[in-house]
Each structure stands twice: as C-alpha cells, then as structure tokens.
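Undergrad: Take a look at the structures below.
Every read-out reported here was derived from the displayed coordinates using simple, explicitly stated rules and does not represent laboratory data. What you are looking at is a predicted structure, and each value in this text was computed from that prediction instead of being measured. Cβ atoms are built from the backbone, for glycine too; each structure is taken alone.
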Structure P
Amino acid sequence: MYIFSIECNPHIMTIKKFLIYIAAIMLIASCGNNRQGEEQWKLRTPDGAPALTLSIDSMNIANPFIYLDKKNLIYYMTGDGGHVWTSKNLRQWTGPYNVLQLNEEQWMGTSPIITAPEIHYHKGKYYYVATFTCEDVTIDNVDGKDIPRRSCQLLVADSIQGPYSPVISETPLLRADRACCGATFITDEYDTGFLIFSHDYIQSREGSTEIIMLTKDLSQQIGEPYIMFSASENPWSGKSEINGKREWSPLMDGAFLFDTEGMELGILFTTEIDGATALGVAYTEKNHGLNGPWHIEPEPMLTGGYGQAMLFNDFDGSLVMVLHKEINTDGKIRYIPQLIEMDSQFDKLKIKGKYIY
C-alpha cells in the first residue's frame with residue numbers, strides 16, 4: 001500500500017513526468033549530437049564545391065584502385081592524390097571527396113605527395129595504404145641527387161568513408177632511411193598482416209618487390225623485408241640495344257597479390273619497356289607460400305603505357321582489373337582508368353576482354 005500510495009501521489013507523478021520529459025529531451029539532444037558527429041565526417045569535396053559526376057573514360061586518375069562495399073552496393077575508387085570517388089555502376093563516378101585526416105604532427109605533414117593508394121577491410125576496420133612523399137625531409141643522396149622521405153603507411157578508420165588517420169603518426173611504418181613505394185596490404189590464414197612493397201630504384205639503383213610482416217596492431221614492421229624478386233630478373237623489361245641484347249629496366253613498382261583457381265599465387269607489377277610503362281606478372285606455387293620462389297612470366301601482360309593494376313570482383317562476381325593508360329596529348333600526360341575483364345579459372349591470370357558495363 002505504501003508503494004501504491006507513493007505512485008498515486010499527484011505531486012510525485014508530476015515530478016516523475018517532469019523527469020521523464022527532461023530525459024527525453026536529453027536523449028533527443030544526444031541523438032542530434034551523434035547526427036552532427038556523423039555529418040562532420042560525411043564525404044566532402046576538397047574545396048566545398050558541389051561534387052562532379054564523370055564517366056570513367058573522361059577521368060584523369062593515376063594508379064586507380066577500386067573497392068566494392070558489398071553491404072551498400074557502392075564502388076569506391078581512389079588514386080594518386082588520395083581523393084575518393086563513388087559509383088553504383090562503374091561507369092559514372094561522383095567526387096572527388098576527402099577521406100584522409102593529416103596534420104603537422106605526423107611524419108608526412110599536411111601536404112604530402114600521395115601515390116598508389118588502396119583500401120582494405122581487416123578485423124572490423126578499414127585501412128588506407130598509400131605511398132607518402134615528404135619533400136621537406138631528405139633521407140639519402142644518390143649520385144648527387146637528394147632522396148626525399150618516401151614511405152608506405154597504413155591509415156585506419158571505422159567507416160570506409162573515413163576519416164583515415166595513421167596507425168602510427170610519428171614515424172613511417174617502414175624503415176625511415178629507405179625509400180619505399182607501391183605497397184599493398186595482405187593477410188595470411190592466421191590473420192597476420194603483411195605489406196608487399198617496392199624499394200625505389202632511385203635510391204637502390206635496382207627496384208625490388210619485397211614483403212614484410214607487421215605487428216598485431218599493424219603499427220610496426222617485424223624483422224627485415226624479404227626480397228621476392230628484383231628488376232634484373234625480368235627477362236623483357238628495359239630497352240633493346242643495337243646488338244639485340246636487352247638492357248633491363250631498374251623500375252619495379254605497384255605490387256598486387258592474387259591467387260588463381262589452380263595452384264598458383266601471382267603478383268602484378270609495373271615496369272617499363274622501350275620507354276613506356278608496362279604490366280608484368282610473377283607466379284609461385286601456393287604450397288610454397290609468399291616467400292616463393294617467384295618466377296616472372298617471359299612476356300608482359302600489357303605494354304604501351306599501362307600503369308599499376310589491381311583486381312576486384314564486381315556486383316555479379318566477375319573478375320575485373322583496373323589500371324591506368326597513359327595518354328599523351330600535345331605533351332600533356334593524362335591517366336585514364338581502364339576496366340578489363342579477367343579470367344583466373346586456371347593456373348594463370350588471363351585477359352578476357354574489355355569490361356562490358
């Protein structure tokens with residue numbers, strides 16, 4: 001009866017209604033603040049201007065990378081410069097948008113040169129891996145030429161739309177005295193993270209594709225990199241001399257790992273032949289693991305100005321390669337993203353033809 005009489009007391013009821021009202025107001029305000037927080041990180045263009053919508057064959061993006069958000073059925077494309085574009089059909093793209101959160105306290109600064117970025121999903125978070133060049137810091141001098149700090153870095157975000165901040169801010173993920181570029185992030189069957197990257201030939205005089213294991217939190221490298229293969233092992237790169245002997249190119253960049261439905265692991269890479277970039281591929285048997293031995297195919301996959309390539313599956317499950325094609329118009333270079341349908345049903349990756357939307 002005592003409890004009942006308390007509940008029925010009109011003064012107590014008035015106080016309860018008031019408290020409920022206040023709680024409701026606070027809840028609404030909290031939701032509003034959350035929405036404002038979400039609004040803060042919505043995709044925005046660099047200058048605040050309205051986003052553009054362009055067809056893919058009219059875009060100028062070097063080293064394009066495409067990630068399919070299967071949950072929301074949206075494609076995200078990034079490339080040199082670090083901006084992101086979105087699409088529902090791979091033909092029309094809207095952007096560019098900012099997704100990176102950089103500041104002066106980070107080793108790359110607020111305005112680094114960003115090249116060859118990728119987006120990966122790992123253990124509930126999204127990772128943005130790219131090459132960052134900080135021209136304000138010199139790490140070496142080779143043949144009288146200063147080598148700026150150039151390294152590959154992982155940035156992390158809770159949402160694919162960002163904001164992405166470095167996993168480690170103060171120092172590069174890789175050794176600070178080595179110029180590294182063109183990294184891709186992979187994991188093994190134990191969810192251990194690795195970076196496959198290139199040691200820049202401008203510093204090393206011979207580019208190489210290397211792999212390094214990362215700590216569990218992806219903030220540091222473990223041990224020293226293992227060289228998977230080097231530029232001089234490529235039988236077809238470089239240029240032909242008068243006597244017919246080929247002079248190999250020191251360029252080795254843009255690694256991307258894949259596997260076939262056969263028993264092969266493959267790596268796509270970029271080099272050059274007769275003055276133009278070209279796409280090559282190396283293979284090893286799956287049971288050998290990432291350490292190989294790796295064997296470069298005797299012929300290039302694509303020549304004539306094709307740059308760094310990656311593979312993804314579209315909405316329908318078709319395997320697609322995206323890479324850029326260099327177009328020289330009156331001395332001005334443009335990088336046009338290209339989509340090519342691929343086939344990996346057997347031991348080797350093969351080109352099926354131009355991608356049909």
Structure Q
Amino acid sequence: MNSKASWVGFNHVKGIGSVRFRALLDYFGDAEIAWQAPADGLKAAGLPQRAIENLLRIRNSLDLDAIMTRIEKQKILILTWNDSNYPAYLKQIDQPPPVIYVKGEISARDDWAVAVVGTRRVTAYGRQVAAELSRFLVQNGITVVSGLARGVDSIAHETSLSVPGRTLAVLGCGVDRIYPPENNFLAEKIVENGALISDYAPGTPPDAANFPPRNRIIAGLSRATIVIEAGQESGALITAAFAVDQGRDVFAVPGSIYAPQSKGTNRLIQQGAIPLIDYSQLLECLNIQQAPQQQVLRLAFPANEIEADILNSLSLEPLHIDEIGQKSGLPINQVSATLAMMELKGMVRQVGGMNYVLVRENNSLIYRASQND
C-alpha cells in the first residue's frame with residue numbers, strides 16, 4: 001500500500017477530523033496501523049462508537065489502490081503533516097488539515113502570501129481595488145491566495161496571473177472539480193503559475209456546506225487576510241474570523257455606509273480590523289517589504305558549514321535558540337548572528353519567544369554548499 005493511502009482513507013471518513021486523527025496517530029504511532037486497527041483497538045484509542053462505525057464501513061467499501069492510482073494519473077500531489085513541503089504557515093494553525101490535495105505547485109515563494117477575498121456581487125469600486133491591490137502584491141513578490149469564487153476572488157486570481165505573479169486557489173470541492181464551471185480556464189492558468197488546493201478528496205462535488213470550512217485554509221496559508229467588499233452574510237467574513245482565530249492580521253477596505261457590499265467590511269473595521277487606505281501600509285504592517293530581497297538572497301548566498309549545522313538542527317516544529325545551540329554545538333552568539341542572516345535570507349523563521357522553524361526547500365541550499373566545498 002502507498003504510504004499515504006491510509007491518510008487518504010481517513011480523509012474519506014466523516015467524523016474523523018484533525019483532532020481525532022492526531023489522537024489515532026498518537027495511540028497507534030502510524031496511520032497505516034490505525035487504518036487497519038480492529039474496532040476494539042479504535043475504541044481504546046478514544047474514537048467514539050459512531051466514528052468507529054463510519055470508519056469500518058468506509059474501510060470496507062474503499063479501494064484505496066484504485067483511488068491512489070487515479071490521483072496519480074490526474075497529477076494531483078498529496079501532502080500530509082509528515083511532508084516537509086506541507087505549507088509551513090498552514091501547519092501552524094490550530095487543527096491544520098491532515099491531508100491536502102494540490103494540483104500545480106506550492107513553492108517556497110508562497111510562504112509570502114496574502115489572502116484577497118470578498119463578495120461575489122462586486123461593485124465597480126471593489127473591482128478596481130481588487131485588481132490594483134492584487135497587482136501591487138504580486139509586483140512586490142507576494143503570492144495572492146483566494147477561493148476561485150465569482151467576483152473579488154476571480155479578479156484577484158486573474159490580475160495576479162496577468163502581472164505575471166503567483167496565486168493559490170483553495171476550493172470547496174475536489175481539485176478536479178472546478179466551481180464555478182466558468183472558471184475552468186482560469187483554474188488551468190492557476191495550475192501553471194501556482195496551485196489549486198483542497199482538503200476535500202478528488203471527486204468531491206461542490207456543496208454549500210464545504211465552502212465555510214475551506215476558508216480556514218485560505219486564512220491559514222496567508223500572513224494576512226484582506227477583505228475588499230463583503231455583505232453582512234458574506235463568506236469573506238468567515239475567512240476573516242478564521243484569520244483572527246489563527247492570530248493573523250485582518251485588513252478591510254472601507255466603503256460607503258450606504259453600499260450593501262461595504263456593510264461587512266465597515267463592521268470589520270468597527271470590530272478592530274485594520275482599515276486599508278494605502279497599499280504600502282500592508283507591507284509595513286506585515287514587514288513583508290523584504291520578500292523580493294529574500295528570494296534574491298536565497299539564490300545569491302548558498303548555505304555555509306555553520307548555516308548547514310543550524311539547518312540540520314531545525315525542523316518545522318519551533319525550537320528555542322538555546323536548544324539550537326546545544327544541538328549544533330555552536331556558541332550562542334554565533335548561533336544568534338547566523339540565525340539573523342538566515343532569517344533575512346528566508347531560510348528560517350522566528351515564530352516568537354526566540355523560537356525558530358525551518359523554511360521549506362532548504363535542503364537544496366545545503367546540497368549546493370556541499371557541492372561547492
């Protein structure tokens with residue numbers, strides 16, 4: 001069995017989300033062992049009876065080998081918590097999806113990402129802001145994340161591609177089922193310059209119930225969420241709420257007090273969102289004006305031996321600077337100075353309290369350094 005097949009199997013079982021799946025991994029130590037566990041073992045692991053019944057029913061009906069073959073033929077990438085290229089920012093949220101499906105490519109450049117979301121019934125004002133803002137972001141090396149919906153989402157994706165720049169679309173269905181259908185061509189272009197992403201298994205049709213949960217992924221991939229226009233019941237407000245829960249900044253574009261499309265954004269500002277009145281303030285607030293420089297520095301300065309030692313001490317889990325010093329065997333002042341340069345290069349990231357995490361794709365830097373020695 002493919003090593004990821006059991007992860008995909010659990011992804012098909014309703015009632016087993018991030019929390020319960022984590023509990024199963026902790027108990028059994030391996031997803032494949034958990035997938036094949038008998039009912040009494042699942043019960044001992046803390047799974048409730050209804051979830052056990054669902055799991056046993058789905059397990060008996062699924063042909064995982066056939067599913068994995070179909071996914072491979074569709075050139076869909078499966079990323080799990082165990083994969084080093086699972087998006088680092090998404091992994092930091094509470095209850096990240098155990099499995100995401102990707103059509104296209106998620107790049108290290110997408111660590112610098114901002115969500116641009118809003119109403120489907122966009123006004124001329126909202127259309128102008130969505131286009132100008134998306135263009136500004138990608139011109140500054142920022143990936144635009146949105147949901148491929150009509151209105152603001154489509155404008156954000158289309159503008160990002162036209163610059164050209166990178167964009168990620170998070171779907172409320174399988175990555176092989178495009179919704180709305182008129183965005184099929186747009187989706188193809190996104191695959192060429194970014195990725196379609198979903199935590200719903202390929203083949204999952206669009207359903208109204210799927211879209212609010214997927215918004216946590218839009219927010220989770222992004223350093224900030226910008227709401228262009230939103231009515232009082234807009235799904236963009238759900239994305240903003242997830243961003244707040246995840247500790248990410250929320251920006252809202254002010255609008256007329258008479259416009260239905262601005263009632264949601266104006267209320268967000270009233271509740272504490274940052275009013276977006278100048279695009280450059282976004283870069284200043286998030287300190288992301290360094291994104292283009294980081295991308296250049298990654299290529300210009302390959303890792304030396306000291307950087308390699310520190311990189312080998314790090315993972316996607318936060319590690320305190322003192323522990324980095326102990327694991328690398330380097331003096332703390334040297335560790336501190338090197339980490340500062342590595343953070344500027346975009347090789348590592350400080351996540352608070354002098355804790356650092358590894359940024360993806362650094363293995364290539366270590367490899368190039370060893371080749372040049």
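Undergrad: Tell me which of P, Q gives 19.2 when you compute mean count of other Cβ atoms within 10 Å over residues 57-64. Each step should come with its number before you reach the end.
TA: Working: P: 19.2; Q: 12.6.
That value comes from structure P.
Undergrad: Upon calculation of Rg and Dmax of the Cα atoms in Å from the atomic coordinates, which of the structures P, Q produces 21.6, 66?
TA: Details: P: 25.1, 109; Q: 21.6, 66.
It must be structure Q, since only it matches.
Undergrad: Once mean count of other Cβ atoms within 10 Å over residues 49-56 is calculated for all of P, Q, which comes out largest? Can you show the working numbers first?
TA: Values: P: 12.9; Q: 16.2.
Top value of mean count of other Cβ atoms within 10 Å over residues 49-56, among P, Q, belongs to structure Q.
Undergrad: Now, a different point. Tell me which of P, Q gives -4000 when you compute helix-only ellipticity at 222 nm (-39500 (n - 2.57) for each DSSP H run of 4 or more, over all residues; to 500).
TA: Numbers: P: -4000; Q: -14000.
Comparing all candidates, it corresponds to P.
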